[in-house]
Structure I
Amino acid sequence: MTALVVYALFLIYAVARLFRRRRGGAAEYIALGRRLTLPAFVMTLVATWYGGILGVGEYAWRHGVSNWLVFGVPYYAAAALFAWLLAGRARRSRALSIPDQLHARYGLSAAVAGAAMVFVMTAPASYVLMLGSLVHLSLGWPLWIGVSLGALLSVAYVFRGGMRAIIGTDIVHFVLMFVAFLILVPACAQKYGGWAFLRDALPATHLTWDGGRGAQAVLVWYFIALATLVEPAFYLRCHAARDERTARRGVLISIAFWVLFDFLTTTAGLYARATLPDLADPVAAFPELARRTLAPVWQGLFTVGLLATIVSTVDDYAFLSAAAIGRDIIRRLRAHHGAGPAWGDDDAAAIPAIRWCLLLTAVYAVALALWARSVIQLWHHLGSVGTPVLLLPLALAHTSLRIPARAALWSMGLSGAVALGWLAAGRGGAFLGLEPIFPGLAASVLVMGPAAWRGRPRGARDRRPAGAT
């Protein structure tokens, strides 16, 4: 309890004093004036991209080592692809957000549609649900109180400090998340035994690559992981980085930290299943394992580490959602229709809208969390719809291909409608044996493929193989 109180006081201090409002435009508030250093880049990206800690515990408890092949390997590969193809280009761009990039290539309508999808994808409903669940497990408070308080504290310091507040708190969160599992996993090994204990105590399927679920249940996450290529948190860090090298190296170094953390969390999930085979709610796998294994003082520190892991994602995603609505939709449309100052990259007029949209985002996230009640379902559904909408239009926006704006807009609309309709037809799962992300991507390729072919530079289009007539 003492550790929880200290952590809560740290967040309150961050709200009240540490991150006071500073003057500056949108580039300062959103992207820290593009001065983000490599250590801060790595620590904040690692912490931000791992907020689903209770969902990871649930999956590892249910399906064993396949957790690493579902929530680990595909995301490492996608992050490496992002570093190789997009990180440097994102830093070179004058854009401060994904909608800025879409606006530059396809115009206002695509930017607004992209901003709406960014809002849907980044609204931190699954993470505030985990906050509420953790508070409920630790203190016994009703879920709605934990969800509401967690969301409020997580956005309050961002309201005041923007990106500067996120960076400052997430450095602390990075340390806490690793400390938590570096306490738990060795303690489990010492108390219960090593690999021989796990091999004897676990169901056989928990040591298979698919966890007994079949190939498609694993394969679909390799396509959902492509959402990394349109991940707003990645773009935000790259836009804020001090140079291209920092952006590229920052993503690659982060992968190494995710590999280490995944090893710790997957191992902890295996110990949870081996020692708590009758656990009623697998979402509580990590808290219950800590309660069974650790002394009270270490248990409190572990709980704070879990909280820090989740809060580090809630604050960032709430900020991205608020920026998508306040700056990339409301402010952009007002400027377009002459109802506000002219649009600009360093537009201070966008900051009040972003701040108040943080409150809208928090309310929306709380409502969606209380309605859905499933972390993994939220990840699956939002990734299955959002990835087809943004993947090809955004990836091709970084090329020299001349793609008409109407093609990008049709691709976004059609792929989103197909994926959403497929999801509804399958009642949240596969329909006709096919996951919804696949027909959504197919619809996007159907529109953007021919447009990209026609939009090749003239020299490439007219080139003929040697000897052709």
Structure II
Amino acid sequence: MAEVANASIAASEAEDARPASATAATDGQPWPPRKDAYYSLFVMTIVVMFTVLDRSVMSLLIDPIKKDFGISDTSAAILIGAAFSLPYGIAGIAMGRLADTFNRRNVVAASIAFWSACTVACGAAQGFWSLLIARMGIGAGESGYGPASWSIATDNWPREKVAFATATMGMGAMLGTGLALFLGGAVLHMVSGMPSVELPGIGVIRPWQWTFVIVGAPGLLWALVVLTSKEPPRRGLAAGEKAQKVPFSETARWIMDDWRTYAAVIGGMAMKAMMLAVPATWNATFLHREFGWDLAKVGMITGTITLIVSPVALMFGAKVSEYWTKQGRNDTNLRIVFYGLCASVPLMILGPLMPNPYLVLTVNALATFVGAVGFGPSIAAFQVITPNRMRGQMGALTQFCNNVIAFALSPIIVAVFTDYLFRDEGALKYSMALNAIIMGSLSLLVVWQGLKPYARSYERAVREFAN
């Protein structure tokens, strides 16, 4: 895990090596020491890994949770989606303001400690409602990492390297997704023959609940590691000057003045997330129901595919972004996202309709690759066109759209299609394909309309404010 991230960082460092005199920014404000920027990036990448690991492992446990707690697909979808995403988005607004004014490193450290404790608490849940409350705690805790870590990355790296930094953190997301499936599958296999355990003061701990404890506990230790990284100076502020709170009304005016651009970089990404969230949450259940695969087997195979495919795609997208930006293409980040959508939408529609599980996995692997190419550029897209003083709020708004709107709704939409449109658990594949048709088409349209406005916004950012 750490070796993969370090290898990527080392490769980029070797390629981008330059004299010390070249590390000064074009506006005269020096960049942080390279070693501090790389160490911070490594630490934040592992933080991102824990966010996705902790939130994603539940997707592998849908059927055991349904069996032991007696709930429907729709109730399970609420646990996966809304229970996590609503607190994530609501708390994220406040956390975004904190990221714009307070020490961002400390915001990240406090966040990971809280959500890791809530993940462990899922392992002690005794029914739907206690699991719902613990899941809500995970969502609220995880809302703090995005605005703060993205803002740190944008102050640590020049404009053309921001996509590299966000893609590297995206590697943590893909590692977390893969490990959630792989470790979740391994743990399920390990504890499958164990009896339930009665703990005084807690209640019955079922075998599958140990998965939450095992994946949640390490995050408590990593919170201490976060505190060893350095908070970079905020660009555009004089030495010793404190960041001022920006009213949300000012941020709203900035968005409305450039609404087509932000509709693409935030709204388009939310619709893309509504498409991509479905296989992330339902694929294990689909392969189990459709082809009779054991959940442990599904988790380990799909986790391994994600761990192999995604890092390559993320770094490829980052390098293309850096190269095109240096060539003077002002719409680089959003155009990479658009090209990725053109390739991934058809694959996402076809994936669940394949006639055997190996073809499903092959098509999903291709969709994962082309979808991941645009991950780093999609985050860099709104960061580099937004003034420093409101990046935390913009990051929080992006999280709200991607998590409250996308991750809360898409699992429920698929469950509603299955429960009420097709009225058959065996029709899950059609629900997944239908969601991809609707959300994929919308995301393509919204991102496409924003390409030219985004190029103009990028030009304005270069003229008017420092990276």
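Laboratory data are not the source of any read-out in this text; all were calculated from the coordinates shown. This is a predicted model, so every value here is computed, not measured. Cβ atoms are built from the backbone, for glycine too; each structure is taken alone.
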Cα extents along the principal axes in Å derived as 64, 47, 43 - corresponding label from I, II: II
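Supply the structure label, taken from I, II, corresponding to distance in nm of label points 7 Å out along Cα→Cβ at positions 253 and 317 with the calculated value 2.6.
Values: I: 2.6; II: 3.4.
The value was obtained from structure I.
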Relative contact order in percent (Cα under 8 Å, 6 or more apart) - highest-scoring structure of I, II: I
Per mean count of other Cβ atoms within 10 Å over residues 221-228, the highest-valued of structures I, II: I
